[in-house]
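Once you scroll down, you'll see the structures, which are given as C-alpha cells.
What follows is calculated from the coordinates using simple rules that are stated; it is not laboratory data. If you're wondering where the values come from, they're calculated on a predicted model, not measured in any experiment. Cβ atoms are built from the backbone, for glycine too; each structure is taken alone.
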Structure I
Amino acid sequence: MGLWATGPTAPALLEGLGLALYGLFAAPSGVRPRQERTVRASGRDAPELVVAFLGELLALVETDAFLGRRIDARTSGPGPRSVVARVRGEPFDPARHVARTEVKAITYHDLVFDPRRGRARVIVDL
C-alpha cells in the first residue's frame, strides 16, 4: 500500500505521511485529539528519517493502540536528519472506531521524500 503526501516543507510532508498511516488503521474523522504523545526519530539521511519516524508512529499503534489525528512535526539537520513531533489523538475504541487494516512494516521500496518539489511517497507492508 502506498502513502502519499504533499506539502511545502519537510515537516509538512512528515505530518502528511503520518496522518496517511493512521488513516489506514481507522477513519480519521472518528479520532478525537484528546491525548498527546511525543515522538522522536533520526536518521543518517532523509529516507532513513522517514522510515524511522513512521516506525515510531506505528509503534504507538502497536504498543498503546494509539491513533493519531493531528501531528505537529519539527525537523532539524540537513535533509532533514531528525524530527520531534507532537501527536494528538486517542486510544483505539472498538465501540467508536472501525478497524480498517493492519500495517506490518514501513519500507524503503520506491520511497520518495522531496521537500523542494513538495511530495513524498512511502510503501508499507500490510
Structure II
Amino acid sequence: MRLTDLRPVLWTEDLPSTVDFYTGVLGFECSDRNDDWGWATLRKDSVSLMIANPNEHTPYEKIGFTGSLYFTTDNVDVLWEKLKDKAKVCYGIEDFFYGMREFAVYDNNGYLLQFGQQIESAAD
C-alpha cells in the first residue's frame, strides 16, 4: 500500500471570499465548485486544496488550525514580491539555518501559509 496524494481540506465560513483569495492572490485555479454543498477544489501546479464550509459530521466551534501549510517553490523571492502587499504577513522573507529561504502569510481565514525554497549553505 502506498499513499498517492495529500489534499488538505480547509474549513471556511465564507467560501466565495476564500476561493477569491486563493485564485486572485495566490494564483490557484478553481477546478470544481458547488456552492450548495459549500465546497471547492483549488489547484496550482502540483498542489491541490479543498475548501469547505463546516458540516454536521464534525463538531465545530470556530475556524482554526494548529499548524501551517508549507509550500515549496522554485522562486521564493518572486513569490514574496507578489504576495507581501496582498496578504497579512506573519514573517518576511529570510534565510534560515536549516537551509531554507522562506516567508509566511495568513489567508483570509487566518490559516498560516509558509512558502520556502531550499538554499545552498554558506559552507558549500
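Tabulated results
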quantity: Mean count of other Cβ atoms within 10 Å over residues 9-16 from the coordinates reads 21.4; which among I, II; calculated: I
quantity: With relative contact order in percent (Cα under 8 Å, 6 or more apart) derived as 21, matching label from I, II; calculated: II
quantity: Distance in nm of label points 7 Å out along Cα→Cβ at positions 33 and 73 from the coordinates reads 1.6; which among I, II; calculated: I
quantity: Identity of the structure behind 15.9, 55 (criterion: Rg and Dmax of the Cα atoms in Å, calculated), options I, II; calculated: II
quantity: Among I, II, structure where helix-only ellipticity at 222 nm (-39500 (n - 2.57) for each DSSP H run of 4 or more, over all residues; to 500) as derived comes to -9500; calculated: I
